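What follows draws every value from the coordinates through simple rules; no lab data is involved. Note that the structure is a prediction, hence the values are computed from the model and not measured. Cβ atoms are built from the backbone, for glycine too; each structure is taken alone.
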Structure P
Amino acid sequence: MLFRRKKKRRALVLGLDGVPKPLIERFARDGTMPFLGEVFAGGALHQVRVCLPEVSNVNWTSFMTGANPGEHGVFGFTDLKSGSYAMRFPSFPDVRGDTLWDELGRDGKRCLVINQPGCYPVRSIPGAIVSGFVAVDLKRAAAPPEALPPLQAMNYKIDVETQGCHEDPDRLFAELDACLDARQKAVDHFLSQEAWDFAEIVITGTDRLQHFHWPSCEGEDVETERARAYYNRCDALLRRWVEQFYGTEDPDGLFLLSDHGFCQLEREFNLNAWLREEGYLAFTQEPPESYADIAPESRAFALDPGRVYLHRKDRFPNGPVTEEEAPGLIAELRRELDEITLHGAPIFERVWRRDEIYKGPLAEHGPDLLCTPRRGIDVKGAIRRMEPITESRFTGMHTWDDAFFWAGQDHGEALVISDLRAIIAGHLRG
């Protein structure tokens, strides 16, 4: 009797940073992204909630660890050093817990990861990895060591250089194209090196484009044609990578996702300015140079985007708020934040207590309150702004409840981004 050899299970994950489900559905339907139109004709397109705050380093970390910030320890792009007011930037070494690639490596799988945010400086994985933003030095953004020379030879570009792009759309679109060129060259190289069991490739230019030209992405601005052309080129690259990874095989194990959604930005709400107006925050000098200038009498302050921290006596050097006072102050702040309106509508969709959104041994390091704004209001934590409500240079902002995930099978409703790791690992295990 002849036995057929069992087909080797593989998986390809393609990420589109910041792309909301309604936008990707429309582009797949109207011909802007014809390859995705073919893909979405089968399988299941899910709407996904993301972890708060709805920023990339929090949510790509939640995806790769299968955990919420209270477990993996990343609560935003910035944080304060323990027991001080010094600003720090959480990075890959700060991430607690194993990644998806660590788990797959224990199963003997070889992994290729290109351009996922939050992986800098990289550490070795069972395969090859090239970090996405924020990565300031290519030499620390690639592993193993032999992965670096080919990237240097091709003048690999990690991210869009945004300086000047606000005033010059030509520069922005040139940067977007240069990043896609770099991604294509890197993928061409690495996919030719090995028969990978798992590969993940992320395009982050979608997020950059939407911040600068969200109305164009919705077909309502002068750059609509170029925005659609960019998405069309992304679609062509997705097709190319699927064909390179699977060859003539059935693309079983293909997954597509985003790390948060997007919407139109109308105004910015500056939390620290509001805290100053209401008497919760003061500084020892004007204008303040850093959080070290927070006055000892201050009872609360904010970090981007929408994270409110009590100035606790047991957490910060000059903090006056005691453990006994904290619950009452949290309730007071929450009540007052809920009452803030703009044009008759609440500024915030919801103000969350820490224990409502974070679970795990590191939850106590998170903010005391997290403010989720209504659509159109982008919350900021700048310390030098004096007006609570201001205009923004950007036209698009992140959302938390409409990221997307496509898979060959239906995985039900109410998916959270941290659920996706287990789905993909489960496919590879069979």
Structure Q
Amino acid sequence: MAEEKSPAPGTSASPFNRTVQHDAKRLAILSQAARLFNYKGSRATTLKDIAENLGLTKTSLYYYVKTKEELIYQCYLAALAHHQRKLDDIDRQYAAPRERLGAFFMQHFDNWLAAREGRGPHIAALLEIASLRGAHRQEVEAQYIALFKRIRQYLRDGIAEGSFRRIETTATTRALLGSVDWTFSWLHRVEPDQVGRVASCAVDILMHGLYGGPGEYHPSAMNLQEERERPLEGFNREQQKRAKQEAFYKTGTWFFNKQGFNGTSLDEIAEHLHVSKGAFYYHIRNKEDLLFNCYCRSLDIVEGIHHQADAESGPGLQKVEHTCRRIFYFQNSHEGPLIRYSSITALPMERRREILRRTDAANECFGNFLRQGIGDGSVREVDTFVAQQLIAGAVNASMELSLWRRLDDIDSAAVDYFDIFFNGLLTRP
């Protein structure tokens, strides 16, 4: 057998190896950019900010990246490559689908903690894929689809071997990844020494569900089409004005969700609504103001749905279920859409804080229903803070389900989508 030779001095990780140096600097740039994009958003982050945080000049940074969009694109590819490498590691360590899926979730929480503690890079939250253009967007979307299919295969393998319940795997994968993606908005509220415990709580909820009774939880009957829009009153100017604003905000929400903040044009929205630019700008001052009002509209609707469930009789878990299904229906019916929080970082910090404060208060309603459910026996003993955040993440991502499967029956799709939170993945006794 030939003797294995060790690498010659000056190669591999040597400080004189220019390729290694270049790669290390590039990774540092992507990590710092991801940190700033996650916190401030791409709109508020400049290449100068990134250079200064790294102790570089803008000229030095331009050696590695020419434009901010190029940097966002590279950050997203690096994030997706990181997730794929972690899945490769998981596949080598574990054979059972249950262990692989659990390890994926635990790894996601540890990625966040590692970046906070300085033992790993910052990973970009994939918030603004819609703002990318052309080949950049196509490549990032292709890599995301590959990640999606890999997670979905874990579910299908678990069903095939009998460890997972029979579930609709496409809807469940979207709900799972929605919960994962949402962690960027709440993990900072968890003490570092509690992140591991919180991750374990999350995996437990996803594996076993929230239902505290025997067998499986079955959704209750609902008639989500019973409420109709009031007809316009011909001489009620205030109502007409509100109807016009609703049309602006509804259409604006659709464009922001589909094209991102940077990719959305107010002129395009005016053209879509068949109104003159003058009439449009009479109601809408600027794009930032429109985005803020789109968030306010969505929160008004969600808060109303929470209040409706709160006023109903019935166990706590049923209130969670009714709220999820109503929001999903509104999101995916002709009355929607609701705003996707992928554009939240485009708002200036003061307005962003206002929206997030209202969002946290709305999500806390899930926690209230869950605590009620623990009291009445419909919900098993779980960490309600973790549970409400997992559900909120899935709710936020629910508008994207139509990209992955048909929604011929909206409420039936909602039942498939949220089933994992009520019944979990594992077969139930």
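Suppose mean count of other Cβ atoms within 10 Å over residues 333-340 works out to 18.8; of P, Q, which structure was it derived from?
On the way: P: 15.8; Q: 18.8.
Answer by label: Q.
I have 155 for volume of the Cα convex hull per residue in Å³, calculated from one of the structures P, Q. Which structure is it?
Values: P: 155; Q: 183.
Answer for the origin of the read-out: P.
Consider the structures P, Q: one of them gives 29 for relative contact order in percent (Cα under 8 Å, 6 or more apart) as calculated from the coordinates. Say which.
Values: P: 29; Q: 24.
Corresponding structure: P.
Suppose you compute distance in nm of label points 7 Å out along Cα→Cβ at positions 197 and 245 for every structure in P, Q: which one lands on 4.5? Spell out each step's value before the answer.
On the way: P: 1.6; Q: 4.5.
It traces back to Q.
Quick check on the output: -22000 is helix-only ellipticity at 222 nm (-39500 (n - 2.57) for each DSSP H run of 4 or more, over all residues; to 500), derived from one of P, Q. Which one produced it?
On the way: P: -9500; Q: -22000.
It traces back to Q.
Computing mean count of other Cβ atoms within 10 Å over residues 109-116 for each of P, Q, which one ends up highest?
Numbers: P: 23.9; Q: 18.2.
Answer by largest value of mean count of other Cβ atoms within 10 Å over residues 109-116: P.
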